[in-house]
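Dropping the structures in below, format is C-alpha cells.
Please treat every number below as a calculation from the coordinates, not as lab data. Quantities reported herein were computed from a predicted structural model and do not represent experimental measurements. Cβ atoms are built from the backbone, for glycine too; each structure is taken alone.
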Structure 1
C-alpha cells in the first residue's frame with residue numbers, strides 16, 4: 001500500500017500546522033527531510049531541510065510505530081510553523097519522495113481497514129469535525145468513542161447465543177433433547193428487540209441534533225415575524241416593512257440555542273390573497289410550518305391562521321410594545337418578551353433532545369429497522385415450534401448481518417467512497 005501524506009490541520013495561517021505521513025515507508029520518507037528521527041512514540045525538535053540542504057523549517061517531529069497509531073500503520077507527524085509558505089514548501093518536498101498526497105478521508109479509511117475504528121465511529125468523526133454546537137459535539141463524541149458499536153456487539157452476542165441454541169436443537173432433532181430451548185430463545189430475542197426499538201425511538205431526536213432543529217415563526221402579515229427573526233439573529237436577515245406581504249420566500253437563519261443547532265424560519269404572512277407570488281410564498285410557509293419541529297405563533301387571541309397549534313408549540317400575541325392587555329406577547333422591535341420566548345423555545349427543544357439514541361444517521365435507522373423486522377419474524381417462527389426452527393435461525397442470521405452493517409462488518413464497500421468524500425485530505 002502506498003505511503004501517503006497531507007496537511008492534517010486547517011489550511012491558512014495558524015500558529016502550528018501538522019503534516020501527517022502514513023504507510024510502510026513513512027519513516028524513510030520523513031528521514032529525507034530530517035535524518036535523525038526520534039524514537040517510537042517520542043517527539044523531538046528537528047531542522048527540516050530540502051534535498052539541496054536548504055532549511056525548510058524548525059519542526060516538532062513525532063513518530064508512531066504500527067499498529068499503535070491512528071491509521072494502524074507507521075505514522076510520522078511534522079508540527080510546523082503554520083504559515084502558508086512553510087506548509088507549501090514542506091508539501092512540495094514530500095511530493096518529491098516515494099509518498100503521494102492522500103485522497104480525502106484516506107487516513108481514516110486506513111484506520112477503518114486496519115480495525116482501528118468501525119464505520120459508525122468513522123461517521124462520528126465526520127460529525128465531530130462538522131460540529132457547531134455543544135450538543136453536536138457531545139453526541140459525536142459518543143459515536144467516536146464506540147458506544148454504538150459496543151451496543152451492537154451486545155446484540156450480536158445475544159443473537160448468536162439464540163441461534164446456537166436453535167442450531168443445537170436442529171442438529172439433535174432425532175435425539176431426546178432434555179431442555180426446551182424455546183423460552184430462553186424467545187427471551188433473548190425479546191431483549192434485543194426491545195433494545196433495538198428503544199434506539200429507533202430515539203433516532204429522530206439524534207438526527208435533529210446532528211442536522212439541526214427547525215423552528216418556524218408563523219403569523220398573519222405585519223405580525224412582526226421578520227422583525228422578531230432579525231432580533232433573534234442579531235442582524236438584518238429579513239427585510240421588514242409596513243407593507244403587508246413583504247416576505248415572499250422562507251428566510252432561514254442558523255442559530256445555537258442552549259447548545260442545540262436551530263434553524264429559524266421566517267415565513268410569509270398567512271392570509272387569502274390574489275397575488276400569485278404571495279400565494280406561492282404562503283403555500284411554502286404552510287409546508288415549512290407543517291414540517292417544522294416547533295412553531296412560534298404570533299397571533300391575536302382567537303385568530304385562526306389555518307395551521308393547527310400542536311403540543312409543544314409556542315404562542316404569543318404580536319407587537320407587545322403597543323399592547324395594553326395582559327396576554328403573553330412579544331415584540332422584536334422593543335425586545336419585550338424576547339428573552340422569555342427564547343427560554344421557552346430552548347427548553348422545549350432541550351426536552352425533546354433528551355430522548356436521543358445512539359443511531360444518528362439514516363443508514364443506522366434503516367439497518368436497525370431491517371433487523372427489527374427479521375427479529376419479529378424469528379420470534380413468531382420460534383414460538384411456532386421445532387418445525388420452524390431452521391427458518392427462524394436463518395432470520396436471526398439475517399438480523400445479525402443487518403446490525404453488523406451499521407459498524408461496517410458486511411456489505412458496506414459501496415458506501416465508503418461516499419462517506420470518505422466529505423472528509424478533508426488530512427483525515
Structure 2
C-alpha cells in the first residue's frame with residue numbers, strides 16, 4: 001500500500017513539541033519532511049531529558065520520518081538555501097514567536113511570492129491578533145491562561161496542569177487538519193493559503209463545555225479529580241492494592257454495578273434512584289463503594305465488573321503498557337532501530353486507513369544527518385560547494401559535527417549537559 005501524502009514536500013522550521021508534532025503526522029502519512037535546524041544544538045527539544053543514548057525522549061517521540069538539515073538561516077546564503085527549498089515545497093511550517101518569521105525573512109508574504117502554491121502554517125502561543133499576540137507561551141502556561149488548570153486536580157487542591165502536553169499536541173492536530181484542508185482546496189484553486197492556530201485557541205476549544213455550563217448556571221466549575229460533574233458514581237476508587245476507575249453514566253449501568261457489588265438495596269434507595277440524584281449524593285455513594293472495594297484486590301473487582309458489563313479499568317502504570325496485550329493487539333507501539341538510542345518502541349499515529357499505509361518508517365534523525373543528501377538531491381549542490389558552505393559555518397553535516405557512528409564507542413557522551421534525567425545509553 002502507498003501512503004496518502006506521498007509526493008508532498010514539507011519544509012519544517014519548528015522547535016519543541018507543537019510544531020514538530022504537526023510535521024510528525026504529515027510524515028507518518030507519507031510527506032517528505034525537511035527539518036531545518038540551527039547549527040550546534042539544533043531543535044531545542046534535543047536538549048530535553050531524559051535521554052536514551054544521548055537522544056532526547058521528547059525529540060525521539062515527535063521527529064520520526066524526518067530529514068535533518070542544518071542551515072544557519074540568519075545568514076543571507078542560508079536564507080537563500082531555504083528559499084530554494086521552499087520554491088520546490090508544498091508546505092512550510094513555523095512556530096516562531098510572533099513577528100520573528102518576518103524578521104528572519106520567512107514571513108508568509110515573502111514565501112508566497114516565491115511559491116504561490118505554498119501552504120504556510122503558523123502555530124503560536126496566543127494567536128495572530130490581540131493584546132497578547134506577542135507574548136511567549138508554553139503548554140502549561142496556556143493551560144493556566146485558558147482555565148484548564150482551574151478544573152484539573154482534586155477539590156480544594158492546588159492548581160495542576162494535565163500530565164501530558166494537551167495543548168501542544170491538540171494545536172498540532174488543528175494545524176494538521178488545516179493543512180490537509182488547504183492541500184485539498186489547492187487541487188481546485190491551484191494556489192496556497194495560510195493556516196494559523198494557537199495554543200490559546202486550542203485551550204478555549206477544549207474548555208468549551210465549561211464555558212457553556214457557566215453561561216447556563218453562572219457558577220464556576222469545580223475540580224473533580226478523576227470524577228465527572230454530570231455522572232455518579234464515576235471516579236477512581238482504591239481497592240486492596242491498586243486504584244480502579246469505574247464509570248457509570250446511566251441508570252442501567254448503575255443497576256449492573258449494584259448487582260456486581262452485592263448492593264441491590266441501592267436500587268430501592270431514593271438517593272440513588274436517578275443519575276441527577278446520585279450526583280447530589282455523590283459523597284455518600286462514593287464512601288459506600290470505597291468500603292466495599294477495599295476488601296478485595298483490584299483484579300478480582302475488575303473481573304467481576306467486566307463480567308457484569310460495568311465500564312472499568314485499573315489506573316495503569318506507564319511501564320505496564322509496554323507489555324499490555326491490548327497495546328500489542330492494536331499494534332500501537334512500533335519498533336524502530338535508532339543509530340544512537342538502539343531499538344525503541346514509539347507510538348504510531350492512532351489512526352489507520354484500510355487502503356493506505358500510515359507508519360513509522362525511520363527514527364528521528366541525528367542532527368545534520370541529511371544535510372548533504374537534501375542539498376545535493378534537491379538543489380544540485382556539489383560536494384565542493386558543500387565543503388565550502390561547511391567551512392563558512394552556513395551548514396553542518398554529520399561529518400562536520402564529528403559524529404560517525406562507526407567510530408563512536410559511547411553514545412552517552414553526546415547527552416546534553418542541560419538534562420538531569422536518567423540516560424539509558426545504547427547497550428553494546
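Work out which structure the value 7.9 belongs to, where distance in nm of label points 7 Å out along Cα→Cβ at positions 47 and 327 was derived from one of 1, 2. Structure of origin is 1.
A value of 1.8 was derived for distance in nm of label points 7 Å out along Cα→Cβ at positions 95 and 351; which structure in 1, 2 was it taken from? The read-out comes from structure 2. Out of 1, 2, which one gives -14500 for helix-only ellipticity at 222 nm (-39500 (n - 2.57) for each DSSP H run of 4 or more, over all residues; to 500) as computed from the coordinates? So the calculation was done on 1.
With relative contact order in percent (Cα under 8 Å, 6 or more apart) as the yardstick, tell me which of 1, 2 scores highest. Going through 1, 2 one by one, relative contact order in percent (Cα under 8 Å, 6 or more apart) peaks for structure 2. Once Rg/Rh (Cα atoms, Kirkwood Rh) is computed for every structure in 1, 2, the highest value turns out to be that of 1.
Kindly point out which one of 1, 2 the value 53, 19, 15 was derived from, the read-out being semi-axes √(5λ) of the Cα gyration tensor in Å, for residues 127-342 alone. Of the options listed, only 1 reproduces it.
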